[in-house]
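Please find the structures below.
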Structure 1
Amino acid sequence: MSEQPPGDGDAVQLAFPRAQLRSRTVRGVFVNAFFMGGAEALVLAQGLIVTALLGPRLIGLYGIVTTTAMTVAALRRVGIDEAFVAQREADQEAEFRTAFSLELAVGAAFSLLLLAAAPVVALAYGDGRLLALTAAVAYLPTAFALQAPTWIFFRRMDFLRVRALQAIVPVVTFCVTVPLAAAGVGVWSLVIGPAAGNLAAVAVGIAVSPYRVAADFDRRARAAWGRYVRFSWPVFAAAASALLVGQGQMLAFTLHGGLLSSGYITLAATLTRYADRADQIIATTIYPAICVVRDRIATLREMFTASNRVALMWVLPFCAGLILFAPDLVAFVVGDRWRPAVPLLQGLAGAAAIQQLGYNWFSFYRARGDSARQAVEAAVHAAAFVGLTVPALMLWGVWGFVGGRLAGALLVVAVRRRYVHRLLGIDLIALGVRGAAPVAVAVAVVLGLRAAVWTGPRSVAQAAVELVLFVTVSTAATWAAERALVRDLLGQIRARRGPEAVTVAGP
C-alpha cells in the first residue's frame, strides 16, 4: 500500500498545534496509566476484600450476573465513540448529538434486552436469586451511554479530564460497596455500589460537558447514522465474540462443577483481566493520534512498534508473575478454599500473555476506516472457544479448558500476525520474542532459586523474597533491553513541542 502525505482535510481537527501531537500523546499515556492504575488498584482491592467477606458461592452467584451484564453492556459498545473521534465534520456539537443519539438508542435497547434476559439467566442456572440480581443491573448499558461527554475530551486529547471523569465510578463504587459488604448486605452490596458510582459519573459528566447533552433524531442525524453503522458492525461482532467466551466459560464451568466452579473461574477471570491494562491505556491514548497520521504508513509502523514494546513491559511480567505466584496468592491472600482456582489462574494468564501480542492492531485499521478485519479475528476466537475449549473442558476438566484457551490464543495471534504484516510490514513473532527475553531471564532466576534453596512447605517469607527478586530482575533486564525507548518517552514528558510522529528509539 503506497503512502501518501495527508492534506489539510485528512487530519482530525485538533484543539492544539499539530506540532505538539507527539509530546501530548506520550504524556497522555502517563496520565492514563496513573489514573487507570489507581482505579484498577481500587477495583482489585475491592475485589479481594469482598471475595474474602462473601466466599466462593456468593462470588460465583454475582459472577454469573456481572458476566451477563457486562458482556451485554459490552455489546452496545459498537465503536460509536471511535467513529466520533475519527470523523471530520465541521459542526462538532451537532455531530456529537448525532453520535450520542445513536449510542443512547443502542444503550436503551440493550438495557431492555438485559431485563428480558433476567428470567432466562435464572432458569439456565437454576437459581431464582439471579432474576432480581440481573434485573437490578439492567440499567448499565443506558448509564454507560449517558457518560458520552467523555468522548468530547477524548477527541481533544484532554486525557486528564477524561480520566478524572472516569475515576468517579470506581471511587464511589468502592466507598459504597465495601462498607455494605462488611455490614452484611451480601451480594447486593455488589449491585448497589456500582449503581451509586454510575449515577454520580452521569451527573458530573452532563454538568461539565461543553456541548448540550441531548438526543437528536431529525432527518440529518438519521442520515448520518449510516456511516456509524458501517463502521460499527465489525466492532459489534468482536463484542459478540467476547460475550460468547465470557458467558460461555461461566456457563460451562457451572454445568461442569456447579456454583463453586463458577466462583473459581470468576476469580481467575477477574485477576487475569489486568493483563491487558497497559494495552488498553496505550491503545486508548494513541487512537486520536493514529487518526491524524493514518495515511502515513511509516509513521503508523513506528507507532505500532513503540506502543507494543511499551505494552509488553507490563503484560509479560504480569502474566509470568501470576503463573509463578498463583499458588502463593491463593494460600496467603484469598485462602485455601480457592486452591482449585490455581490452574485456572495460571492457564488464563498464559493465554492472556499470548493474546495481548499486537493487541492494538485493530486501532490502526479502524482509524483508516477499515473495521471489518477485526470481525475475522473475532470469528476465529469464538470458533476456537466453541470447538476446542468447551469440548476439552468436558473431556479433560480444568486442564483441558486451559489447553483449549491456549490453543485459541495461538490461533488468534496467527490471524492478527497476517493483518499486521499486510498493513505495516511488521512480524509480530519477532516483536514478541524481543519483549519476552527480559521476562525469561527473571523467570529462570526465580526457578533456579526455588530449585537450589527452598525445601519443605513454602512460607510467606519465601514467596516475598522470590517476588522481590522477580520484579528486580525483570525490571533490570527490561531497562537493559529498552532503555533507549524509555528515555525517549520520558523526554517527551518534559518536551513542550516536538515532531508529530511517535518514533521508535533503539534498534
Structure 2
Amino acid sequence: MNSKLIKYCWIFALLITVSCSEEGIDDSGSGTITGKVVAKGTNAPLPNVKIETTPVSNTVFTDENGDFILNEVTEGEYSVQAQLDGFITAFKASRVVSGQTNNVVFELEESTASNRPPEIPDLLSPGEGQILESIEANFVWVTTDPDEDELTFTLELRNDLNNDVLIFEDITEPVFTYSPLLLGAKYFWQVSASDGINSPVFSSVSSFEVIPAPIDNRFLFTRQTDGNNVIFSADQDGVEFQLTSQAENSFRARRNVAANKIAYLQTNGAQVDIYTMNRDGSGKFKVTSSLKPAGFNLNEINISWPENSDKIYFPNFDKLYSINSNGQGLQLVYQTPDGSFISEVDVNENVNRIALKTNNQNGYNINIFVIDFSGSLIATALTGVQGAASGLNLSFDGQNVLYTYDVSANQNATYRRLNSRAFIYNIPGDTTTDISEEKPGGTNDLDVRFSPNEAEIIFVNTSNDGISQKNIWKITLNDTNTRELLFSNGFMPDC
C-alpha cells in the first residue's frame, strides 16, 4: 500500500476515536430554579413551604422571606410543586437550561376544606317578649367563629302591622340600632352570621313589642345615654318614653300643643340644627339649613315655639331669628345694639313680648330683659351682673319672667355655678322674688319652667360640683317650702 495512503487512514481513525470518546463522557448539563412563595391576596411571604420537582430533583423549603433555590437541576422540563399545610398545593412549569437560572413565583390560596362555620348567634337584646318604651331598638347578639374568621351579619326585621321585611346586611359588629319602630307593633327578628367561606348560620327568631303611642305625656326632658343627650317624654305617673335615638345628640325640647309637635335641637359635629317631631317621636324633620342656632355655648342656648304659632325663634350670636316649622320664612327679628350674644329666648306672641338673656362671648356680663316686636324695651330683670344665669320663661300673660341666677357671682372658664337660685321678676311691680328658699346648700337650681297652669314651676337641681347627676323637681308657688322629685337623671325640662 502506498505509504501516503496509509498515513491518511491512520489520522482519520485517530479522529474518529477522539470524537467518540468526547461524546461518551459529556452529560446534558444543569441549571438552577429559584422562586418565591406568597399568600394570595395579601402577598405576605410564606416560610417553610416544601418545594419539590417532577421529575425528581432536590427538595428544599422556603426561608423566612418565602424564597427558595434549587441548584444543579439537570437540564429539561419540570413541574415545580409548592406545598404548605392550610394552603392549596400549587404547581408551576419550569424549563431548565444548562448554565441558566429559571425563576418561578407561587401565590398560595388558603385551603377552606377544614374551615368550620360560625357558631349560631345567640340573641340577647331586645329580650324575648320584652316591651320597649321607645321607638328605637338596640339589637345585641353574640357568636364566635372556631377559626377566628372575620364575620359579617345580616339582621332581618318584620312586624305584625304590615308586610314590610327590613333586611340590614354587611353588619360588622354584633350590635345594631334601628328607629323608628311602629308604636303598638309586635316585631320578629333574626340574625345570620357569615365567615365568607361556609354557608351562613341563622339564629332562632325572637320577638318583642313596642308600647302604644303615648298620648298623655305632658313632660319632656333630656337624659344622657351612651355619651349622647336623648329626649324623653313622661306622663303624670312617671311612665317614660324615649323619643330620640341614643346614637344622636338631641336636647332642649319645646312642646307646641296647637301643632301637637315638639321642636328640639340636634347637633351635627360642631353645629346644631332645629328639628321637629310628632309627640310620639315619629315624623322627624330638620327645620334649619344654612343659618343655624349659634352662641357662646350650644348647651346654654335655647329656642322658643310660642303657643298657637308656626314660628320657631332661635338665637344666632347677636341676632334673633324666626323660621316657620316647615323650614321656610326665615326672618331677622332683633339684633343687640352692643353686639352681645343672645343665649336664651322666650316669646309670647299673644301679648307681643320677647324675653331675652344676653351675655358676652364667655357667657358672662348677663342681661335679662323684655322687649316688644318693634325692639322697644319693656322691662329689665337683670343688667350687667357678674355670674351665670340660665332658664328663661315668660308667664302666659307676659307679666312675669322666670329665670335662674348664680348669686355667688362666680365666673370661671368652665361656666360652673356655685349658688344658682330661681327667681320670678314681676314686670308691673318691678319686683324680684327668690323661690329657692329651700334649696339644699351646695346645689344649683337650673332650667326653670312654669307649669301649664302656672301654679307650679319645674326645674333642675344638682350639686354645684358640675359633674353630679341632675334631677327634675317641682315647687308649688304658694308653698315654696315643698319640693317634689319628678324625674331622676334628667335635665332641660318642658311641660
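Figures for the structure shown
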item: Of the structures 1, 2, the one that 33, 22, 14 was derived from, the read-out being semi-axes √(5λ) of the Cα gyration tensor in Å, for residues 260-475 alone; result: 1
item: Structure (1, 2) behind the derived value 1.39 of Rg/Rh (Cα atoms, Kirkwood Rh); result: 2
item: Among 1, 2, which structure scores highest (criterion: distance in nm of label points 7 Å out along Cα→Cβ at positions 108 and 148); result: 2
item: Structure from which 0.00 was derived, FRET efficiency 1/(1 + (r/R0)^6) of positions 132 and 452 (r between Cβ atoms, R0 = 25 Å, to 0.05), options 1, 2; result: 1
item: Parent structure of the calculated result 1.4, given that distance in nm of label points 7 Å out along Cα→Cβ at positions 420 and 468 is the read-out and 1, 2 the choices; result: 2
item: Entry that produces -26500 once helix-only ellipticity at 222 nm (-39500 (n - 2.57) for each DSSP H run of 4 or more, over all residues; to 500) is calculated, selected from 1, 2; result: 1
item: When distance in nm of label points 7 Å out along Cα→Cβ at positions 52 and 140 is computed for each of 1, 2, the largest belongs to; result: 2
item: With distance in nm of label points 7 Å out along Cα→Cβ at positions 180 and 204 derived as 1.9, matching label from 1, 2; result: 1
item: Value 22.6, calculated as mean count of other Cβ atoms within 10 Å over residues 100-107, assigned to which of 1, 2; result: 1
item: Per relative contact order in percent (Cα under 8 Å, 6 or more apart), the highest-valued of structures 1, 2; result: 1
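Every number in this text was worked out from the coordinates using simple rules, so none of it is lab data. Keep in mind that what you see is a predicted model, and the values were worked out from it rather than measured. Cβ atoms are built from the backbone, for glycine too; each structure is taken alone.
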